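Computed from the coordinates by the stated procedures, all read-outs in this text should not be read as laboratory data. Bear in mind the structure is a predicted one, so any value in this text is a computation, not a measurement. Cβ atoms are built from the backbone, for glycine too; each structure is taken alone.
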Structure 1
């Protein structure tokens, strides 16, 4: 799920492209390296992909396992396996019917019926919660936070060590999300699928439910500030720039 929906299946692949030279400012706590619009695009693309992934898990299990096998076979995997993060078990706890009842009772003042959003887009509501909990509220915040005057596209903005940390942490939480989906599928209660998903829209105080995330977008246009860096800093390693003749240097 991490490889298909985030690392290779979202805009994040642009920021972590190892074929690009590393940006000189790509150092921890140096500055922001992911623009707000870029982060929104990653979240939208990842969530749309996870929603489709959940759909396969529920309705086309054979296709789901085919996708897993194809991803393992064809996609570069910095990590082949992961350990499930169970502390805190927020996603797993939200699958329990009694927890759902408690959340609904607490919010009866403003939630008197099943949310129309959950009824119309249950997979995407669940996907938004999973991506928010597993990705957005993880180590990526340390790369996103802060300020930068420019966000280059010709240079890699995520270091290899940061990429490994992001993949390891996010994968461990995604594993919890997959267990949560399987747990809901195996539930013996008579709740409908939207009723099962509803708690994931109500758990804002658990760091699970995001605020104002799209339920229909699959991608989004971005607009970056600042000029693209030029000169040696954008060249690939061991590649020197062509030096213009002295007669042209004054106007180059």
Structure 2
């Protein structure tokens, strides 16, 4: 579980709501169902129109990475590659067949299977790099959904404010309604700006960081598997991969 994400959400909410209370504002004044419907519903409608079903499904799955990110451990991955190289050195590349069958990571399993099949090092690199590039592109497309939401939300907040003001202007004959009505109208703007800058853009940035880390991990796997195919010494492979595991 990513406790920093939870902490960040709590700090953001406390800062905004707490600042409003300190200034003498009422928390209930920030609760407005029509404004929420315009901003959140309009944003969702816009991204549904903009993106394909496959991208939206990926983005939905990636949302849970904010709290439960994929487990990535470079040191464990490096040690796993070194162990593969030891098996290949003792039993030959065919000795990795059992290892490939039991490997849970599909990307690693593909590389191991290429080793077992006797593919050349350059072929292995080309196949796995194409796979890496395609996977990274699909994951990045998912993060762009949240970037798009961050772009639409403030604009829809302004739209909500304008609609609210139109409603207020229809009751100019009643001065008592003007103040509360205008205040309510601008709640939509608050929703749009707050959602974009406290949630949507930070979520997109965090997901990009996770995707980049996954890609770096897979690059390490490619380098390790290619090194095994080239018959490099396990110790040399470990030294080569230590740069990926640094930090």
If log10 I(q)/I(0) by the Debye sum over Cα atoms at q = 0.13 Å⁻¹, for residues 39-166 alone is computed to be -0.72, which of 1, 2 is the source?
2
Figure out for me which of the structures 1, 2 the number 0.9 belongs to, where distance in nm of label points 7 Å out along Cα→Cβ at positions 7 and 79 was derived from the coordinates.
1
I have 7, 28, 31, 19, 9, 4, 2, 1, 0 for P(r) over Cα pairs in 10 Å bins from 0, in percent, calculated from one of the structures 1, 2. Which structure is it?
1
Working back from -13000 (helix-only ellipticity at 222 nm (-39500 (n - 2.57) for each DSSP H run of 4 or more, over all residues; to 500), computed), options 1, 2, answer is structure 1
Relative contact order in percent (Cα under 8 Å, 6 or more apart) derived as 31 - corresponding label from 1, 2:
2
With FRET efficiency 1/(1 + (r/R0)^6) of positions 127 and 151 (r between Cβ atoms, R0 = 30 Å, to 0.05) as the yardstick, tell me which of 1, 2 scores highest.
1
Thinking of 1, 2, which structure, once distance in nm of label points 7 Å out along Cα→Cβ at positions 63 and 119 is computed, gives back 3.6?
2
To test your reading of the models, identify which of 1, 2 gives 17.2 for mean count of other Cβ atoms within 10 Å over residues 87-94 when calculated.
1
Highest-scoring structure on distance in nm of label points 7 Å out along Cα→Cβ at positions 103 and 223 (candidates 1, 2) is 1
Structure responsible for 1.00, with FRET efficiency 1/(1 + (r/R0)^6) of positions 95 and 207 (r between Cβ atoms, R0 = 41 Å, to 0.05) calculated and labels 1, 2 on offer:
1
